[in-house]
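Following this line, the structures themselves.
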Structure 1
Amino acid sequence: MKKKLVIYSSLKNCNFFKQILPEHTLIFKPLSQLSEYRSNDDGGIILDTLNALKINFNSLQKNYLLISNNKKLYKLKKNIKVIKPPLFPYQLKNNIEIFLNNNLLEVGDLSIFNQKMQNIKNNKKCSLTEIENKILIFLINNKTCTKEQIKEKILNIKSSIETNSVDTHLTRIRKKFYKVETQLKIKTKNSQISIIFNSKDSG
């Protein structure tokens with residue numbers, strides 16, 4: 001799914017991010033914009049290539065993925081995940097995709113974070129598999145999609161291949177919705193899938 005991603009770096013050329021993340025909208029900003037005097041807090045990727053960051057991390061409220069060799073930064077707040085370079089392109093892409101999928105997301109009475117969903121009203125929780133997490137976030141961000149889109153974008157299965165994998169994953173997500181008693185519902189009609197929030201629907 002296409003997402004906006006802010007990347008803070010001292011590098012003049014960050015084209016390698018465009019090469020490994022062509023499906024996302026990338027916004028590049030200098031590290032200087034992450035000073036403790038910043039009024040905006042966008043979240044995103046922090047690329048510390050010189051190990052010379054002078055940032056008040058306690059002032060950052062959004063979720064960040066920090067790429068740094070600085071061992072002093074390895075134990076930070078929960079909203080800042082640190083990974084150590086060097087990384088192969090596929091490793092960097094995988095880390096960024098996990099970071100994007102694990103950001104806190106709230107819709108209706110449900111919050112989704114770190115492959116877990118929780119009913120905000122009754123505090124009932126349930127774990128999600130990586131695939132379930134991706135499908136659920138895809139549905140929430142797109143409101144309506146097709147089974148073919150999930151097959152291709154999430155499951156990496158060609159639309160021409162016959163499989164019940166999408167229905168199986170949706171059934172498991174519905175069971176977990178029932179377990180936490182959320183008012184979110186997944187509706188399917190033909191090949192169309194949609195997610196709705198109905199506060200009047202208790203079933």
Structure 2
Amino acid sequence: MKRIFDIFFSFIGLLMLLPIFVIIGFVIFIDSRGGIFYKQLRVGKNNVDFYLLKFRSMKINADKSGLLTVGGKDSRITNVGYFLRKYKMDELPQLINVLFGDMSLVGPRPEVRKYVDMYSEVQKKVLSVKPGLTDYASIEYRNENELLGQVDDPEKVYINEIMPAKLQMNLKYIENQSLATDIKIIFRTLGKIVS
């Protein structure tokens with residue numbers, strides 16, 4: 001049932017958003033050098049890597065200087081990128097990931113291999129389900145970049161505090177997942193973006 005839900009709404013979403021995709025692509029193209037899309041290797045269900053799609057919001061090769069985005073004004077983010085990230089519009093191409101089955105609309109956000117390799121055996125249970133576009137942790141830590149921008153060692157804080165807290169939320173979601181819960185999370189996410 002969840003897969004049918006994902007296919008139907010990701011397909012409808014892509015159809016409805018196609019004009020917005022074209023506009024965003026054009027603005028990214030004229031704003032900075034580089035491609036329109038950015039793909040990054042993330043870890044999916046059953047610990048299998050896949051390429052996550054985003055609209056490019058950072059300068060070329062920005063990820064080589066760190067995987068975490070820190071602060072509200074990370075110098076690696078493009079002018080258009082600030083707007084896209086603020087309203088989570090850079091995440092929209094992940095509807096393609098959902099349509100092709102790499103992701104679900106709701107599920108634990110996919111992490112990069114570097115951090116997944118730090119998971120405990122219990123935490124690795126989050127890899128038993130498809131990663132999602134949104135989850136409780138995405139709502140709770142919507143301002144993660146700003147939080148990390150306020151500390152001296154962002155990566156240490158992410159690894160020791162934020163990542164374990166997010167994983168705990170994801171484990172609770174997995175234990176109690178249902179279509180009704182997914183719908184609630186989607187509406188809460190949209191509410192946070194709008195507000």
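Any read-out appearing in this document is the output of simple, stated calculations on the displayed coordinates, not a laboratory observation. As the structure is a computational prediction, the values presented were derived from the model and not from experiment. Cβ atoms are built from the backbone, for glycine too; each structure is taken alone.
Identify the structure, out of 1, 2, from whose coordinates helix-only ellipticity at 222 nm (-39500 (n - 2.57) for each DSSP H run of 4 or more, over all residues; to 500) was calculated to give -13500. Label of the originating structure: 2. When mean count of other Cβ atoms within 10 Å over residues 89-96 is computed for each of 1, 2, the one that comes out at 21.0 is 2.
For which of 1, 2 does distance in nm of label points 7 Å out along Cα→Cβ at positions 97 and 161, calculated from the coordinates, equal 2.6? Going through each structure in turn, the value belongs to 2. Computing relative contact order in percent (Cα under 8 Å, 6 or more apart) across structures 1, 2 gives 22 for structure 2. Taking mean projected area of the Cα convex hull in nm² from the coordinates of each of 1, 2, which one would give 13.0? Only structure 1 yields this read-out. For the set 1, 2, ranking by distance in nm of label points 7 Å out along Cα→Cβ at positions 81 and 137 places 2 highest.
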